[in-house]
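Visitor: Each structure below appears as structure tokens.
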Structure I
Amino acid sequence: MPVSSSKNLETFEKELNYSFKDRTLLIEALTHRSYHHENPDRAPFYNERLEFIGDSVLGLVVVEYLFHYNKDFSESEMSQIKSYIVRGSLLSEIAATITLGRYVWLGRGEEETGGRAKKSILANAMEAVFGAVYLDGGYEAARRSILHLLRERILAVISSGQYHNFKTELQEESQMRFGVLPEYRIVSQEGEEHRKTFTVDVSIAGEKFGRGTGKNKKEAQTAAAKEAMERLKGQG
């Protein structure tokens with residue numbers, strides 16, 4: 001069973017940087033549908049509706065933060081960073097840092113199969129909690145809670161450039177400048193079957209613009225696209 005006593009929920013609220021006026025919203029956010037189906041009398045609601053709200057609020061908070069953080073960010077860059085931040089794997093990591101899995105109400109089946117550590121359950125519950133904060137305290141409360149948990153991750157993603165989708169950027173740039181799509185060609189495959197290294201060239205209108213290597217084709221194509229974008233930006 002989850003750690004759901006009033007005292008422990010207070011501990012969880014401290015991690016969120018928010019105290020609920022209506023605790024039933026928090027409990028709903030922590031209730032998985034598997035528990036609801038097994039205990040409809042004890043749990044008449046589960047967290048998927050709050051998850052839907054939380055997803056929207058989270059996206060708005062991240063985009064607003066990016067808008068004010070750097071006036072030079074384009075719409076495309078803000079979209080890429082937002083997509084990287086709100087993806088399930090990162091949200092599940094955030095959820096794990098505040099031990100959210102301890103508090104979730106799960107049905108027996110999910111409990112027995114390690115549901116408290118499942119990334120999808122953690123990510124969805126994290127969004128539901130953000131939705132609950134928004135409904136209980138309004139946008140500013142949700143914004144404070146979200147940035148309390150995510151600000152450092154957002155800044156790390158920006159500084160590392162991890163958010164870039166170089167293949168999409170190259171495709172858009174190629175179509176705008178040349179009216180054609182980039183073409184990728186495998187130049188070589190080296191190494192043993194389980195340790196292959198791929199080398200890929202990318203060309204635009206018959207001219208080679210980049211080369212990249214990687215542990216798989218996608219990684220090599222991404223590296224090639226990055227080199228091509230750097231060359232295109234250098235040309236102005």
Structure II
Amino acid sequence: MDNSLNGRKALVTGGASGIGAACARALAARGAKVVVADVDASGAVALADELGGTAWTVDLLDVDALAALSLDCDILVNNAGIQKVAPIEEFEPAEFRRILTLMLEAPFLLIRAALPHMYANGFGRIINISSVHGLRASAYKSAYVSAKHGLEGLSKVTALEGGEHGVTSNCINPGYVRTPLVERQIADQARLHGIPEAEVLTKVMLTESAVKRLVEVEEVASLAAWMASDDAGMVTGASYTMDGGWSAR
């Protein structure tokens with residue numbers, strides 16, 4: 001039994017489903033006490049009850065509330081995200097700002113709230129669920145790609161500032177993961193590319209990958225759990241790809 005995270009407290013945003021839920025389960029399985037943070041109150045409570053953790057119903061778009069926070073977690077997983085697929089000239093400015101707020105400003109505010117506790121204890125793990133789109137671009141995803149590229153920079157600055165305090169900061173960069181977020185994109189991608197939905201995976205989503213399948217949430221979570229461990233103490237400022245070879249091109 002792996003108890004490598006006994007005594008650690010973890011906070012996972014977007015933790016009620018998808019990658020976040022898988023990360024919460026993986027961290028709890030290794031002994032961490034997990035706070036499941038999500039705008040979906042019932043989903044957060046259900047998973048927290050399953051894991052013996054706690055639920056935090058939070059709207060990460062409420063940046064004023066986040067700016068006043070003080071967090072006592074040892075492990076912070078910035079995972080919450082949304083997607084909008086549209087050409088730039090049709091992209092609503094309000095939606096662009098919403099995505100940047102949720103996926104870049106909110107992680108900054110949560111890191112800012114967590115670092116004092118981590119610095120005081122000489123230990124911290126910031127794990128940012130980025131994307132291959134933090135390293136590469138795709139058409140019709142201006143806000144998402146911009147947010148993920150910004151998250152990469154934020155993660156590296158956090159790594160440089162946190163190193164002397166025992167705090168690491170890294171990104172995980174999966175390709176397309178089997179989640180509701182990805183499944184909801186299929187219809188939009190089919191419309192924009194003028195192809196049937198059944199062809200979206202092979203002709204759009206997986207065209208750049210050497211391994212022609214979706215990433216599973218458990219695979220992402222296993223990497224997150226390792227990053228949270230003492231074994232990863234020298235891993236910081238890194239971007240770990242899990243994209244089936246997409247970024248090797």
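Visitor: Looking at structures I, II, which one was distance in nm of label points 7 Å out along Cα→Cβ at positions 106 and 138 calculated from, given that it came out as 2.0? If you can, show how the numbers build up before the last one.
Guide: Values: I: 3.7; II: 2.0.
Going label by label, the one that fits is II.
Visitor: Comparing distance in nm of label points 7 Å out along Cα→Cβ at positions 26 and 42 across I, II, which structure shows the greatest value?
Guide: II
Visitor: Comparing percent of Cα pairs over 23 Å apart across structures I, II, which is largest?
Guide: I
Visitor: For which of I, II does FRET efficiency 1/(1 + (r/R0)^6) of positions 50 and 226 (r between Cβ atoms, R0 = 30 Å, to 0.05), calculated from the coordinates, equal 0.85? Write out the running numbers ahead of the final one.
Guide: On the way: I: 0.20; II: 0.85.
Source structure: II.
Visitor: For helix-only ellipticity at 222 nm (-39500 (n - 2.57) for each DSSP H run of 4 or more, over all residues; to 500), the calculated result is -19500, so let me know which of I, II that is.
Guide: Clearly, the read-out refers to I.
Visitor: Who wins on mean count of other Cβ atoms within 10 Å over residues 58-65 among I, II, i.e. which is largest?
Guide: I
Visitor: If FRET efficiency 1/(1 + (r/R0)^6) of positions 66 and 114 (r between Cβ atoms, R0 = 35 Å, to 0.05) computes to 1.00, which of I, II did it come from?
Guide: This figure was derived from II.
Each value in this text was obtained by applying a stated rule to the coordinates, not by laboratory testing. On a predicted model such as this, the values are computed, not experimentally measured, just so you know. Cβ atoms are built from the backbone, for glycine too; each structure is taken alone.
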